[in-house]
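J.: Below are structures written as structure tokens.
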Structure 1
Amino acid sequence: MDPPFEEKYKSLLANATLLSKDKDDVIMSDYEEYELPIIDLHRLTLSFSEREQCIKEIRQAASEWGFFQVVNHGIPQEILERIQLEQRKLFHHPFSKKAEENILNLSENNGYRWGNHTATCLRQISWSEAFHIPLTDISKIGGEYKSLRESIEAYAASAEKLAKEMTEILAKNLDISSTYFQENFLPETNYLRMNRYPPCPFYSEVFGILPHTDSCFVNVLIQDQIGGLQLRVNGEWISVKPHPEALLINLGDLFQALSNDVYKSIRHRVVLASKQVERLSLAYLYCPRNDAVIQSGMKPSIYRKFTFEELMKQNSRDIEETGRKLGISRFLM
């Protein structure tokens, strides 16, 4: 069921001299492990003082870490377990079936991606596979994947509500129009990305996913307890300790630009656990319309005005030309 990584990367794996010397590319699984801030969202429903303290903690975590964990988030455990089961079933199909053209009947392509086909050295290899699903296409998933579609529909409705709530809380202390998110966000502009990191015999030499920042406003992430997520904090990599009852929230490039760097879109990556273990995660990417304008109301502005579509096209060019996504650094004034 695994993609043919060793065949695809045969020449790179055979030539150890093709290692990048970039300090950002050093792979270690034993970095100091941190438990990210854990925020109990039930406090948002309590007294005024409890709610304000909870909001303060959310904003502080977003500005200091760019990542935080939430418990009592409102998404039923049954929905979480069901979509994780359907995700595992989908990935455990034979590779030939997963790679079939339009396997999920999506509008533009089959949504299935694996590895990094522009890699020129070991440190540009991504030992992972993913299904990237625009929520506009959920209704088109049918046939033998009816159960998958139903689980996605149930999860997306709950995750959208959580992402919207986090976005509104974080945006209230920014100098932007009160109608900005209402005008630029629709449930169907969001994406679901199912990730699998297969067992890897070269787990100490290649990444599960390359260092990057997310392009969305907010990402709601379900991750298993295997570990492997690492963040770049104060110039050093740290490992994130999974929490069995929490969802992970992280901010993307759009929020950093809109907030004029008040909030952080933190560079992160996934390292592989071992050659026997697979890791699964599922991202709900809260994104605006393609023509949504990203411009901070704070002066002086750090970033020039751009649209979401411009950012995505620039990311595609950067990946094709350099093997990496450079993100909003491309839009600095």
Structure 2
Amino acid sequence: MSISATYIGKIRGMQQMSNEKGIITVTAIDHRGSLKKSLQAAMPNIKVGYNEVVTEKLRMTRVFAPHSSAILVDPVYGASQIVASGALPGNIGLLVSLEESGYEGTDEARITPITEGWSIPKIKSMGAAAVKLLLYYHPNSSVAAQQEELVVRVAEECRQHDIALLLEPMSYPIIKGQKKESAEFAADKPQVVLESARRLSGLGIDLLKAEFPSDPHFEKDESKMRAYCRELTAISPVPWVILSAAENFDTFQRLVEIACEEGASGFLVGRAIWQEGMTLETAEERQNFLETTAISRLGILNAIANYRATPWNERYTNLPITEGWHKTYKTEAVAV
């Protein structure tokens, strides 16, 4: 399954977030509350605030950017800061989150809020390759339709501004008291993830950032895990990448292998490679962890993806460019 890329800006954004092979190997540092919490625990003698969080994001960007196809960052502590400081090289893609940290509503009916004072035109204006929207979503939630409407609105605005849209559906239990890490939710997770992809990936997005469609702590049958990933590839009309979801590195490495072998176009990895480093007390210890353990982990994931993943542009048909294209630029193209 493939679709025709509609706008040149979206195509350029996809190129900028991938490497020369068309593989997406993005490092995510758009964390806010969780990162601040880790740093506060590591440095109990100081009050961790804006400057401390920005410092760590600059540190991580300088270390990870040369080994990533793009960096995903938030607008509060990172997007402008990593560009203005020179921490992000000009040849590395910039992805910027649209959503606020956390959710509104209830634990069983979660609503994604947009960061106050932030917008798609601002993300486009600063030269980013793509907008990222994290969407709390369960197909059977009472707010599922409301969340779908949010995706449609964001996708339309991204189309108007000709910028790629990366959607990250994040599943959660809708049964009161049930934990996401429980066996009960694990039993439902494959269908939750797959049905979410079915409903959301055709709403005008350009790249799906998907959870692995089973819980590896409960599902041990690799043939089933592979079948779920193949189904996800078949369901989504757009390329997809696997997210790390704060998984431990050894587990995530195996999930990347399976996902990429079954159709994923790469990965977006965050805490799976760097989370332990942010619990270390001194800047020197954090720097050393990033430059050794974290970079080693990222290198392993890059090697897997570059060898096994499906280039994102194989999921799209070529859009022919004819003489006079500039006169009709940004008019709708027909999906194939």
Structure 3
Amino acid sequence: MNLFVSLKYLVALDDHKHFGRAALACHVTQPALSNALRALEEHYACSIVKRGRAFAGFTEEGERVLATARQLLHEQELLQQELQSRVEAPRGHLLIGAVPTAMPVAARFVAMLQDRHPGIVPTLRSMSSIELETGLESLALDLGLGYNERMHEGRTQLRVLPQYTEHYFLLQRAAAAGPAGSTGRLHMGAPIGWAEAAALPLCLLSAEMHNRSIVDRAFAAAGARVQPAIESNSTVTLVTSVLAGRVCSILPGALLDTVQGHPGLEARPLIAPQIRVPIALMVHNTNRPSRTLAAALDFAQQADWLASAARHAGLLGG
């Protein structure tokens, strides 16, 4: 048995929470992955994976093996990057997670980072806030882009680098495309209060998404209660439901850039109250950065990438 390979399979199983998807990610068959995990259990003389009709998690011993596997793989990646690259020319992989509402900004960040450092191979994943924070703490992720306010909930292991402030808009069908229609740009309408917006048929993110708690707090502050017409955990649904039906959606400014090519839509700033939500990059506080992570952190602290993103969207707060 190749112990190192088996540990990689174990980490993949934790990442994907599914035997088939983990096998696909490792480019092996599912029986090959299962056999390697059984061999790992024989090697350590303990049960590691809880087995049932589907993946059911890890045993207590398995969690300890998993934590060690992640640390070993992390150290191996650090060593490989140090041997194969220079500080000024980093080479290697970088795994970044972002909450769904920040994905357009995260995508711009990784594209600009890779343009500056062609040797970096970034992987960007859309993740819930809990998945992102857990991934950072377990070293499953190198870097995350998410909600700064959640860092006050005991996440002492994470270091925060503030980036921008989210502003919120009501997205609806425009009564008339107006002059903006001829340019293909999204029409910007007059501000609307949260209480007024609550009376409209709305498509909102579902309750398990942290963004929904922000939106619900805004409605509560306006003295309004909202009953969504549609709920989804997909930000794509927030946009396509407005395009296809009678509903409106509430979006942060970063997502409005994805509908700039739809002149039949109108975005109206939400007021009363004014909601400003800090978004930050996050990294494990004790994580010894790889060459690629060090380059990403250095780039994140330079103003040019964020200024470019703000100009592109025109909707990010300072």
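Here, each number is a calculation from the coordinates, and none is a lab measurement. The structure displayed is predicted, hence computed values, not measured ones. Cβ atoms are built from the backbone, for glycine too; each structure is taken alone.
J.: Can you rank 1, 2, 3 by FRET efficiency 1/(1 + (r/R0)^6) of positions 58 and 170 (r between Cβ atoms, R0 = 25 Å, to 0.05) and just name the one with the largest value?
T.: 1
J.: When Cα Rg over 2.2 N^0.38 Å, for residues 234-281 alone is calculated for each of the structures 1, 2, 3, which structure yields the highest value?
T.: 1
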